[in-house]
1. Rank structures 1, 2 by relative contact order in percent (Cα under 8 Å, 6 or more apart) and report only the one at the top, that is, the highest.
2. Identify the structure, out of 1, 2, from whose coordinates Rg/Rh (Cα atoms, Kirkwood Rh) was calculated to give 0.96.
3. As an exercise: helix-only ellipticity at 222 nm (-39500 (n - 2.57) for each DSSP H run of 4 or more, over all residues; to 500), calculated from one structure in 1, 2, equals -23500. Which structure is it?
4. Which one of 1, 2 has FRET efficiency 1/(1 + (r/R0)^6) of positions 98 and 178 (r between Cβ atoms, R0 = 30 Å, to 0.05), as calculated from the coordinates, equal to 0.50?
5. With distance in nm of label points 7 Å out along Cα→Cβ at positions 18 and 346 computed per structure, which member of 1, 2 shows the largest figure?
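Laboratory data are not the source of any read-out in this text; all were calculated from the coordinates shown. Keep in mind that what you see is a predicted model, and the values were worked out from it rather than measured. Cβ atoms are built from the backbone, for glycine too; each structure is taken alone.
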Structure 1
Amino acid sequence: MQSSAIRFIYNRLKEGMKETEIYKLVKETFKLPSWYISSAIVKAKSLPEDKPVVFGGKGLFEKLCKNHLQGKQREKLKREWKERRQGSLISVGSKHKTHRGNSCLRFEQKERSLYLRVALGDREFIYTRVKREPSNERDKWNTFLAMLFESWENESYFPYTVELKLRDGEVYGFVSFDYPEPEIRLTREYGVIALDTNASPLHLALAEVSKDGKLLSYQTISLHELIGLSKNRKEYQEWLIAHKVVEIAREKGKAIALEDLKKVKKGFRGDGRAKLRKRLHRWNFRGLLSKIERIAKLNGIEVVKVNPAFTSVIGSLKYAPQLGMDKDVAGAYVIGRKALGFKEDVPENYLKLLSDREYLEYAIYTYTEKERELREQLKKETNQYKKNAINSELKEVQKAKAVLFRRLQSLQSEPSSCKGADGRNSEQGLVKASQSAWQVLRVALVLPLLERPFVRDFSPLKSILVEGKWQRLARRLVPFGFGGTISRNTG
């Protein structure tokens, strides 16, 4: 009915009738709620007056006028033209507090999901669930949702216009709103709240980093309870978590540092890691980080994105054992320091370890033993799915051993004039403090000294960081002779 009212209003405006007179006439003729009439007037006024307007579309109208179209093809065009001509409903946004952004077509949270409340008149409403999902990180729908949730939290509403249109029997909604450009008040000059995402266990790790790169505080936010939720309820909970993170940054007076997650590695079907792939598939880290970014910008908080490469490795090997913290918090700390422009040098004792020929031989031996163990498992395993998992691990072990071989070979031609770790071998040929150094270091330390490729406790590495001693830890893990230097631990 409103579509007919819009056509009626448009023609009256062209005749020069005043808006107040049109309003009264429409109210008597069409029996529409007041706000729908006001919105119809706004819509009619937005149409051009200097050229003819064909309601329903000029192109469709011209096709219908052609006589050669018959049967189903003509009926389809006729139905499409009728939908465009009559199947629309618009409600213009309102600044009034009681309207909460829109009087007749209003978004509301209901049952932890997003719904559109449609006013029918006489205080009767229907609710329809919103199924719209952001197409990418720059989608303006994300910005609108951020503003919407912000308005609910602060009870400070903004006007937005909603128009419903009928297309092929389905109702689609279109939203228009003014996007504010708030001034950025909290920048990285004050320090950052850095976030690290982790899939197992599923949580966010937050680290407060001062402007001079020191760790001030940290905490974690569990995400496990979100796994079993529906898409709409999970979306709603993500917005709540995003608000919580932004509120922490606002209270601490700091910017926010995030990983630049352009692609989350999910593995491939048949790789034997179904549990991890399922967890990553059901959780969209990028969606949550995008929400945090949008809400932060609306609150005048700078968001710094950093390349996440090796942040977890550096955090695990350098800060987790040194500060006695969880590896994910340590990863968040590295992200924060990276956002502030700090570079992460490899600790001196780690560098010495990578130039210790005896240690490299021991590490290679560890991987050789692991390779032998996996090959034995592969021979005995009959389940193809489990064989895939073993094969995946075997390939990782072989790659790691190759990295150590290359490192050892690079030392063979170097003179032995200076003492290395534990007073042995040369310091010459120390790898540079770069990403490649951290990659070699992870391979050299994790399995040989921590026994497993995937660990959370890196505290045993503290003695190596501080003293550069590795034999005592290795002797505890390997109860047999190796290279003539490590004997059975009988004490």
Structure 2
Amino acid sequence: MLNAAGLPDATTGSASLVLSIVLPVAGVVLSLVLGGRQAERIALVLLPIGLAIASVIFVQVTWGGHSLAYIVGDWAPPLGIVLRADGLSATMMMMTAVVICAIGIFAVADFRTPADVFEARAPFAFWILLLAIWSAMNIVFVGGDLFTLYVALELLTFAAVPLVSLDGRAETLQAALRYLLFAILGSVFYLVGAVLLYGTYGTLDIAMLSERVHADPATIAAAALMTAGLLAKTALFPLHLWLPPAHAGAPAAASAVLSALVVKGSFFLVVRLWFDVMPGIPGAAGTQVLGALGAAAIVFGNVLALRQQRLKLLVAYSTVAQIGYLFLMFPLAFNTASSALQSGSALTAGILQAISHATAKGAMFMSAGLMYAALGHDRIAGLAGIGRLLPMTVFAFALGGVSLIGLPPSGGFLAKWLLLDAAVVSGQWWWAAIMLAGGLLTSGYMFLVLSRAMTPALEPVKLHATIPQYQQAAALALALCSLLLGLVAFSSFDAVQIGRPVAAQVG
């Protein structure tokens, strides 16, 4: 039996869920009303408050051992809307808050309103969009029905696309329009699938759907359409074409937001859809298809990363590859006995991979941006001497690479170890071979970049800009998070299983 909130083990009435959404929205409204440099000040005030709220939610869920729920307007499903936070949601919200705060500190130097003007376009837009993305991400994590999640996806898209073209250059506008096209098509596919589910079952509430859904043509079509739309937004190979140009042309802080956070929103919805709404619908064939796409992304993204001459493009294609690891968990989580996806160690590994990638890739994009600002270019062949000029920045880039490769004690190591273990236990050795090959390819381009950066310059290197220490510290802090995440997660990596359906869990 489900309670009024739709969860048997949920504590209702948690206002912190509402605050996590309303606080950034209030910041956006205040920024639009007050204008000018107030947008930056409002964002910087709200960032630590939002982190504190995310921490409260995470502590309530993990220490309490149960989900949180809030019934909006006292209207229970199927007519009303419920916000829910299980261990999965709370963990992702905490990660988002940490990354957003680090990016906000980093962005102060790049998006500060000049002293002699009241309002500048790029800074004003950036701080508003950053808060909007934060609010949309939180809705994605706590939304309890598929239509609310659709609204969150749209908010996320229309906040993220302008970040690509903040500088107004023709090539960045073109990249933003390509991103918008993929995002809109993805949204249309998702919405059509949601309509099919509503027409079949009379509700879009996740908890209610999970009890009613069964394999019929309409449900299978809905699952296929929604998954295809979400994969386009996540940039999974071969629907990745928008991602490299969008990341390469955007400012460093914007690239960090897009790679570390935005693509995780649609990925999270794939997890919700397949694990919570219809775990028995995809079948073995469907999970193997997702795994094959993930494997292709790992190989294709890493090979293209090795061939890049620009640092930001290398990091962007690395994102394509790392996204592939997220989808290897689907075939590894499939239980042949029950013919359904189960919330065991494979799911934990996938979420841990998403978190470690977010912190590592945020640090790497920020570090790449600092090298570009210091040298006036990001050509890999011309990085000689930068290791001596910006040792903290290069060190942060290297630590991020440690997590991407999967070396201990990083979060990437623990995530890939759990995936490898699941591959061995399930007898699916081919996924293990793909992961090992991906680690070797990642090591190759990391060695290429770091060897160039640590090579002494033949001539004295002239800095084009002075790099503030706090920007380097922000990148290093995220890199250290990715490195130490494995140590923290060893003692508490089962937190993501809190609030999961008991029948779907495996030991």
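1. Of structures 1, 2, the maximum of relative contact order in percent (Cα under 8 Å, 6 or more apart) occurs in 2.
2. It was calculated from structure 2.
3. Comparing all candidates, it corresponds to 2.
4. Values: 1: 0.90; 2: 0.50.
The read-out was computed on structure 2.
5. 1
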